[in-house]
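What follows is a set of structures to go through.
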Structure 1
Amino acid sequence: MDNLTISITSNFPRYSEKKKRIRIVPSALIMIVSIALSACQSQATEKTMTHKPNNISTFTAFEQKIAEKMSLDIRYFCADINGKPSVPTSKHCRQPVTELPEKLAQMISSTNVGGIVLFAENVQEIAQVVQLTHDIQQASMKSVQAKPLIISMDQEGGRVARFAKMTGFSGNMAIGASYPEHGTYFAAQVNAAIAKELKVLGINNNYAPVVDVNTNVDNPVINTRSFGESAMQVAELGASAVNAIQAEGVMATLKHFPGHGDTHVDSHLGLPRVDHDRALIDAVDLAPFAWAIKHSQPAMIMTAHIQYPALDNSVFVSQSGDKIIRPATMSRKILSDLLRQDMGFDGIIATDALDMAGVTHFFTDVEAVVETFIAGADLAVMPFKVRTPEDIAAFNVFIKDVAKALMIRVEQGEYQLAEFEQSIARLNRYKKQYVEVENISIAQQLQAANAIIANEKHLNTEQDLASAAVTLLKNKQLLPLNVTDVKKLHFVVANQQELIALTNAAKSVLARVLPEGGVDNIAISYLVADSDESTKKVNMLLSEADVVIATLDIKTASLVDLGGMDDLMPSYGSATQQQQKLTYATLLKQQLTLAAKFKTPSILIAKGSPFLINEYSELADVVLLNFDDRIYESENKEAVSPGFNASMAVIVNESKALGRLPVTLKN
């Protein structure tokens, strides 16, 4: 049979500039299929891996490759005690994995699993993280592939940052706010610093940057994680972030394809749907991905559990029997035809977490993995929870079940083994480029980590971004404040930590702008939300103040802040938590209203989502928006808030508010 060459003209004219040619060699394809089927069906040619000391399971070569296309989280693990389960069920396990248990090390070695995802519970101290990633890779080197695996973490900066010891940064919307003055500068500087810190910890894949175009003000899961509402601005900043991350030897991950920006449903909790027409999808949702593919060659793109009827309106029958439009993560039209062929992406396609409700409400565990593999995904992220030794045994069965189900689909002609092998080759190609085991001792790696993590240069970059992003949303002729006329400042804050950080920021900037000793002549009073000061005293302090400065940190609740479905417990969004927020919200509005009654000028320093501050900003004379809600302890044991530092500098006219809000607010 002659070689067959097919010319495919892209139906995606905005992003495809030339025809793509695919060469199919039938004889070679038949050979690949024959070899693969033989490996799966012939026990005589099986390669086996065995757990030590317990012979739990053996895997065929095909099953080993199935596991290689999976990335597990090891957030919690509860070992047996005296041979008996330490928790009633794995759902009750909340023991953080900060050291790699022997059982998990054996699982990594024996299953040939391709990746591990770390969460905040896994990363608590620098030395501990270095040891953990080292042990994970040592376990992987004992697997049949004898190669290090992909260790991933969500370290976007801002709202989603798993390791508190790293430099925090203000997040993508802050970078978007800095864009009019600074262009892509902070996208590059911030992401280079994040990547340097990840790499020295032994983490080789960052689930960042987010390149969703935030066109929905009610979006609970993207919000300030987006660079803004301009597709072109998001595209440029996203590509710059990718280039910066990968220049430091860490894989970047564009997310969430084909776009999570215009949704009001959190895909952790449900299945969002985007009803844009194809022209709008091309111009907005897909534009940042297409631009980054062309200008930065991202190693990875993460899918979204979102329905896009204009891209794929085919339906499937869910496990409950309902007919549902296929989500992007399980859509061959979206992952293979659009992303792979039309847009020319040749990197790793990874799923968003498969334990999210946008998947689990409709697919069984096995179905979810099989469907996403057939759709074109290379890496199934968090497809199975391993929390106990029993779960490890169940995971072994799960691998076999996925292999069996996928092979049935191959036999039915719905999937080609050649595609499977291409996916494995793709994973190995990027692992070879970015994944390595450090050829230095643990002590040397730790020394390097201590020198890089949250070093002075990175902390200065964090402060520079906070200062560049601070945005003046409202000013009733109060700023710049004439501090020479101020004798009494009154703060209204949510907690003691904010009070200390705001006081430090105020005293520091006042000491710089006032004559020597002048700061000592300014009295600072305060109201902390959890204090028990009498109403009479509070009102007196408020009425006597020259200026009231209040703080507000507000965001829409989403499981992304915490990590994922393991946080979906009674305590998340509990009545107690909601009541605490409501109490401060009520107090803040009351204090701003009283300030107006007493004719005391008021300044609101807002942090968090700009979409949620209207009801407060109406009551204040000045509203300053900063995006950095981090407060950390300096080497001098002082509470530092880059956001408060930036805001106070604007208030006293030491610097200008040059940030420009990259989204449009509701009227």
Structure 2
Amino acid sequence: MRRMTACLLVSIFLMTACAEKTPDHPVAEKRPVELERHGHVRTDDYFWLNERDNPEVIAYLEAENAHTDHVLEPTVGLRQRLVDEMAARINEDETSAPYRDGDYYYYYRYEAGKDYPIYCRRKGSLDADEEILLDVNAIAGDEEYFSVRGVEVSPDHRILAYGVDTRGRRFYDLKFIDLESGEHLDDAIDDVTPYYVWANDSKTIVYVRQDPDTLRWFQVYTHELGNAEDALIYEEQDETFSVYAYKSLSDQFIYVQSGSTLSTEVLYVPADDPSAELTVFLPREAEHEYFVSDGKDRFYVMSNDGAQNFQLLEAPLDDTSKAAWQLVVPHRDDVLIEGFTVFAEHVVVTEKRNGIERAEVLKRSDGSIHEIAFDEATFQLSSGDNVDYDSSVFRYDYESMTRPASVYDYDMNSQDTELVWQKEIQGDFDPDNYYSERLFAEVRDGTQVPVSLVYRKGIELDGSNPLLQYGYGSYGYSIEPDFDRELLSLLDRGFIFAIAHIRGGSEMGRQWYYDGRQLKKINTFTDFIDVSKFLIAEGYTSPEHLYARGGSAGGLLMGAVINMAPELYNGVTTRVPFVDVVTTMLDDSIPLTTSEYDEWGNPNEKEDYDYMLSYSPYDQVSAQEYPHMLVTTGLHDSQVQYWEPAKWVAKLRELKTDDNILALETDMQAGHSGKTGRYQSLEDDALYYAFFLYLEGISE
């Protein structure tokens, strides 16, 4: 009934009726709009699809959903088997690693059959009675989309704050619970970000509000519980900058960081007096990124001023000028400093060398440094729940492509490591059944691009294996070789999974990012293509069995790659793809546009415009054969608007010369991150994986 209704609705306004092609195949009406810039006129036939409230647009999206239901109907049974299989690996009563904060041990846990976490604590010891702080399942009700972020307890442990988004647009309503009475306070802050910090008085929070149109984080407020009037303490006027707030582990200062892609400025205020005037740490400079925290008696600064891969410095509290900065950890050409955590006696510096994570521990009293040792060749490492400034224990999160997420406590004095917690994978999972490796593929300009792979032991590398290749390559964001529990459903059916650590990320240092942005963006796409050719040449797969996947900016990657080298891939899935680059970047009313000129270029400049147009997936669709494709998006996506993939699919339908699958699925309730809930989200994974398996002829 759903498919028939959608088809009838669409036939009212479609130039070609659904029945004139394959069943339920919608064809969007062409309504040309001429877009002119730099003397160049582009015709956009599907510009009208950006009218979110137009009933015709909704009907068209529903018709596309109906078509997707039709063409993927043979996968329905397999998708359900995959969901059941993935759910069976979940420890239904899982509890997170507890951490101590003051007199309490905090953690969250899940209960069998429930989608959302339950936040709890115990006082004094882990054997004490449990106190439930927030049961997300209880407040979610029947909401189809329900996201809770920013669950934080006040410094005196009496008030719980949290943010709720029920629309998927990443606007959260902050709420507060009195933990002594269990009742919600009258205080409520609507439509803000879920990231805020508590002042030391336990009654004031510092939070960030985004622009309702562009979604740029631009205003910082304080809210005092019981006071209806919030105070604006900072507003970022530069549309290319966004702001956020954080607090040092020492509880000495609250920081407001304003940043664009390649420039930052930090302001700070005493955490004991959040209403005081903010002090600028160092005025912003072009192409100077710096990050600040403190060790009570001094500031620590991570800066790339004259140090492309960053260096760590310190500064006195009364003089934050560059002249007062003293070197702590020097710049190194082969090491990218990614972050640091300051304790009373130590500083932990997280880094990346040759694409591999590492951590160094600096003793503040004498400057001596030692490295934390790890056994595996490739893994993901990050700072964990460190809340005690005076502690000698550094907690970190660790996982690899064959080892599930784990939490370790590392004693920075004795250098002893203790496993605190590891995610349990139910069923017959054995990490020793899988093999991971790291290779380097030489791409067309001679650069060596790292590739992380994982597969089940025992397969023959004879070119017949299905292989799923993933990439991102934007914003300097590194894709880490982490553990993916749902991916086991592909690995156990003979798939190889490969991550191409292409330029545009920071896996090989900051230059790796610079070589994959703006007027060098093409490297991101050719790297991915050349990694595919390398994997084929090395016998890992073949074009008949090679698949690709990427989302958001990784969707841009997918769109560019299949325009440039469609013959390499049998199938491609892309989630919330950023594919209409030029039109979006020319419209500064669209969320996130002006703040991303440093990433993609400013199309108001002719050189940037021409370059972006040369790779923009929507603009470069041509009359050629394309792989089988599954494209998904969310109607309420705040990052990549739904109309980009909708327009892209419409143009592909018009021009492609093959009979391969082209399916568009729009989640009419969700946003950029897809479904919420630990069980609901499995439906998304099952949809993508069943698509690949179906193309491989695997039905079980």
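Throughout, read-outs are computed from the coordinates displayed, never taken from laboratory work. Fair warning: this is a prediction, and the values are worked out from it, not measured in the lab. Cβ atoms are built from the backbone, for glycine too; each structure is taken alone.
Largest in relative contact order in percent (Cα under 8 Å, 6 or more apart) among the labelled structures 1, 2 is structure 1.
In terms of distance in nm of label points 7 Å out along Cα→Cβ at positions 72 and 600, the structure with the greatest value among 1, 2 is 1.
Can you spot which of 1, 2 the value 1.00 was calculated from, given it is FRET efficiency 1/(1 + (r/R0)^6) of positions 224 and 616 (r between Cβ atoms, R0 = 41 Å, to 0.05)?
1
Looking at structures 1, 2, which one was mean count of other Cβ atoms within 10 Å over residues 128-135 calculated from, given that it came out as 14.2? The structure behind it is 2.
Structures 1, 2 were shown, and helix-only ellipticity at 222 nm (-39500 (n - 2.57) for each DSSP H run of 4 or more, over all residues; to 500) at -5500 was computed from 2. Which structure, out of 1, 2, was FRET efficiency 1/(1 + (r/R0)^6) of positions 432 and 480 (r between Cβ atoms, R0 = 35 Å, to 0.05) calculated from, if the result is 0.95? Answer for the origin of the read-out: 2.
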